[in-house]
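FYI, it's all coordinate maths here, none of it is from the lab. Every value quoted in this text rests on a predicted model; they were computed, and no experiment measured them. Cβ atoms are built from the backbone, for glycine too; each structure is taken alone.
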Structure 1
Amino acid sequence: MISFEAVTIGMQGRVLVHDVSFSIMAGEKVVLRGKSGSGKTTLLKALVGGARIMHGVIRINGLAVLPENIQQIRQDLAYIPQEPGVSRETAAEDLLLPFSFKAHRSQEPTAAQIEVVLARLLLDPAILGQKSATLSGGEKQRLVIARAILLNKRIFLADEITSALDAESKQAVFSFLLETDHTVLSISHDPEWIGRCSRVFTIENGSLREEK
């Protein structure tokens, strides 16, 4: 599903991850941990073409992460940053934004489908009428997760997505991402999230080490 083959990644002239090789199979739940600035987020961004691969190759479903392939690769990926980009006038506009583009227009969800996903993430459908600027951090996180689920993404790249969630909301996110057949590559310092992942890697001094 995802493979890193002797990958070195840099940002602003600095090498952050050096000669990394590992693979993730479909359905695995993998978490990266390490100190701030160790390269965790850069590694995730490289999967969607957001960071420079200096050496080696990353493959997703057999396709190398190269400019000519990136649009096709992104069809399978949902990248959820720690600070989700929710910037439209209303929550409904943010939720439905991807479906306004030609690539996703045929996938536009029904009101019933939206209601089911929001309910599972403990979001009241009335939230869709709210101004996006008034949403809490946890509501924004769950709205972006809902959007990715409605897009039928199979691979989730999640950067500290439980940081703004209360205990009940966190369990709802666990049930959607960690208790399903989605493939998840994540960054987290949350002991509960880490404990639920099938594999744990630590990034330190540019190297990746799997915890046994």
Structure 2
Amino acid sequence: MSGCGAVGRVTSGDPSQGKALFQANCASCHTLADAQATGTVGPNLDDAFSSDKAQGFSEQTMADVVRGQIAYPELPMPSNLVRGADADDVALYIAKCAANPSCGVTAAKPAAPAPSTTTSTTTSGGSSPTAAGKQVFASAGCGGCHTLKDAGTTGTTGPNLDALKPAQSVVAHQVEVGGGAMPAFKGQLSDAQIQAVAAYVSSAAGK
């Protein structure tokens, strides 16, 4: 475990907040049954920790290892996908619930998103497809890998969407089939969600 000892010990945190953060930032790349995550880009966390738990490793030890890997990961995972107390929360959640789909942790309610200054995401008639797409972009963890100013994300594993300014059809196809380090989201997102996030990215990129 390359991250072990790279950062300080995890001495406090909230696993319920960690679950919410995991679902938003990590689930698209990792499998973790408790979080209903089935990503295949990164390690299957249930498999990775099942042996450790069978051998009686403490949750403290596993949380410290995860915290180090968050700070100093191996590619294609970006470093410091979550930071500080948020990273501690995620580490505690994984340590508690990996290989334990009945761990009993309920995800904390996510904070309300900050109002967007981009007029393209709202209409006078209420929520638009791009507003729904912005929610999908956040909940699917896209910002962990992509930079998109409108969404407040600075991921560097995947292309900078502000610089790329992809067309809606290109985004929809990429989200469906994946490619490179990006997983395919067909089957994880509905067709409507894929089209909504594609509309959002194509309208917000570069703004």
Which entry (1, 2) yields the derived value -8000 for helix-only ellipticity at 222 nm (-39500 (n - 2.57) for each DSSP H run of 4 or more, over all residues; to 500): 1
Structure with the greatest value (metric relative contact order in percent (Cα under 8 Å, 6 or more apart), set 1, 2): 1
When distance in nm of label points 7 Å out along Cα→Cβ at positions 73 and 185 is computed for each of 1, 2, the largest belongs to: 2
Identity of the structure behind 17.4, 58 (criterion: Rg and Dmax of the Cα atoms in Å, calculated), options 1, 2: 2
Structure (1, 2) behind the derived value 11.8 of Kirkwood radius over Cα pairs in Å, for residues 97-152 alone: 1
Comparison of 1, 2 by FRET efficiency 1/(1 + (r/R0)^6) of positions 17 and 105 (r between Cβ atoms, R0 = 35 Å, to 0.05) - largest value held by: 2
